[in-house]
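Visitor: Pasting the structures in now, so scroll down.
No value in this document is a laboratory result; all are computed from the given coordinates. Remember, predicted model here, so these are calculated numbers, not experimental data. Cβ atoms are built from the backbone, for glycine too; each structure is taken alone.
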Structure 1
Amino acid sequence: MTHTETVWLFDLDNTLHHADAGIFRLINRAMTDYLADSLNLPHRKASQLREDYWHRYGATLAGLRLHHPEIDIMAFLRASHPMPQLLAALQPMPDTAKTLSALSGRKAVFSNGPSFYVDGLLRALRLDTFFERSFGTDTFGLLYKPNPQAYLEVCRQWSVAPQQCVMVDDSAANLRTAKDLGMMTVWFGKGAHKLPFVDYAAADMRELAAFKAV
């Protein structure tokens with residue numbers, strides 16, 4: 001990297017904790033329940049709508065904003081992230097604190113989840129002290145990765161340039177946008193591998209700790 005200080009942007013779900021172990025299932029169920037109640041849909045139809053918006057727009061939230069302006073987005077986010085149940089299902093990623101301690105530079109979390117969810121999980125994981133900032137969708141204009149404007153807004157709010165940043169994410173699509181904007185990219189997770197827009201692949205936190213941002 002061309003700057004002396006590395007700026008790390010960490011994804012949250014399936015990067016700092018195992019969201020697939022139970023949390024995503026709880027969120028999807030709560031989203032479906034809210035859509036069924038708010039839009040007066042059978043549960044099966046509500047589930048199909050949630051998945052359709054997610055596939056078409058990258059986030060159910062984005063589809064709701066486009067097609068259902070009558071929905072209170074913050075009420076939707078609150079209802080779809082029932083924190084007591086989510087915290088009970090939280091499964092930490094091994095060696096995360098040790099790795100965060102080993103990686104030099106400024107650090108922030110950049111998540112498509114709402115800020116209350118991001119902050120609540122970071123506190124429960126006892127990782128909040130490692131991060132200078134945390135960004136959830138409601139703190140950067142209800143945008144979402146991989147929308148380039150989401151990344152640019154986070155950089156603007158934090159007063160950093162994309163070229164200073166290393167993006168660590170379990171989603172290849174999110175990393176493609178990061179690379180297009182000039183960030184270094186780390187694909188995190190067991191299925192991660194090198195791609196033209198991936199600078200480093202880390203199967204776990206121990207491998208991530210070995211990454212040198214230069």
Structure 2
Amino acid sequence: MKHLNYQRQSLWQKPTDVLCQSPISLTQATSTAIKGQFVTIEFDCVTTRKDQIVGEQFISQGLLNLFGNHWHLERFHFHEHSEHRIENHYHDIEIHFVFKHDEAILVVAVLGDVTIDSPSKITRLFENNYARFELSPLFPDKSNYYSYQGSLTTPPFEQTVQWVVMADSIQISASDLATIKASYPSNYRNEQPRQKRKIYYHITP
């Protein structure tokens with residue numbers, strides 16, 4: 001299937017899509033610090049892989065209790081090179097876990113970096129080995145996080161997304177990064193203006 005051409009992303013956006021776009025740059029200095037609820041996701045195994053114009057999606061199930069709602073995991077996918085920038089730093093990959101509560105959308109973003117001697121966490125997933133694939137290693141054990149109102153990072157850029165961006169990255173192997181690059185070469189959206197949005201930095205227990 002033909003995927004989005006990220007080299008032509010300047011042509012994707014309509015002039016009206018400007019108020020609450022994602023991704024953005026996140027720093028503690030420009031955020032409001034508040035006490036945060038510890039973020040844990042109850043993962044079930046991956047069920048299938050679905051190729052879409054926006055890229056391959058891994059269909060899965062899981063549950064996240066956050067912000068007073070029960071959010072149900074629908075899918076997740078990878079970006080080669082992070083979309084969000086944290087403390088002026090980009091990371092090697094970014095994983096988006098897409099949740100829904102009724103019609104509301106919440107995306108949890110996890111960033112990852114290649115570390116020498118890190119065991120592979122991702123490669124087996126792309127070998128269609130879903131039955132026993134553990135999703136929990138794709139999520140940090142504990143992390144503070146940022147939250148803000150934004151958009152999808154692919155068309156149609158729906159501007160009703162609650163973002164949760166984990167402040168701590170996970171470690172991945174060089175083979176993991178190579179696997180993601182083979183399927184998602186440079187599939188990251190350019191940074192968008194923050195505008196006057198409020199950004200929160202959640203400090204967990």
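Visitor: If helix-only ellipticity at 222 nm (-39500 (n - 2.57) for each DSSP H run of 4 or more, over all residues; to 500) is computed to be -13000, which of 1, 2 is the source?
Guide: On the way: 1: -13000; 2: -1500.
The structure behind it is 1.
Visitor: Could you figure out which one of 1, 2 the value 1.11 for Rg/Rh (Cα atoms, Kirkwood Rh), for residues 31-78 alone was computed from?
Guide: The structure behind it is 2.
Visitor: Related question: Assuming 12, 42, 29, 13, 3, 0 is P(r) over Cα pairs in 10 Å bins from 0, in percent, for residues 7-126 alone as calculated from a single structure, say which of 1, 2 it is.
Guide: Working through the options, I get structure 1.
Visitor: Continuing with this model, one more query. Work out which structure the value 13.5 belongs to, where Kirkwood radius over Cα pairs in Å, for residues 87-142 alone was derived from one of 1, 2.
Guide: The read-out was computed on structure 2.
Visitor: One of 1, 2 was used to calculate FRET efficiency 1/(1 + (r/R0)^6) of positions 103 and 191 (r between Cβ atoms, R0 = 25 Å, to 0.05), giving 0.70; which?
Guide: Traced to structure 1.
Visitor: If Cα Rg over 2.2 N^0.38 Å computes to 0.97, which of 1, 2 did it come from?
Guide: Checking each candidate, the match is 2.
Visitor: If you don't mind, there's one more thing I want to ask. For relative contact order in percent (Cα under 8 Å, 6 or more apart), which of the structures 1, 2 scores highest?
Guide: 2
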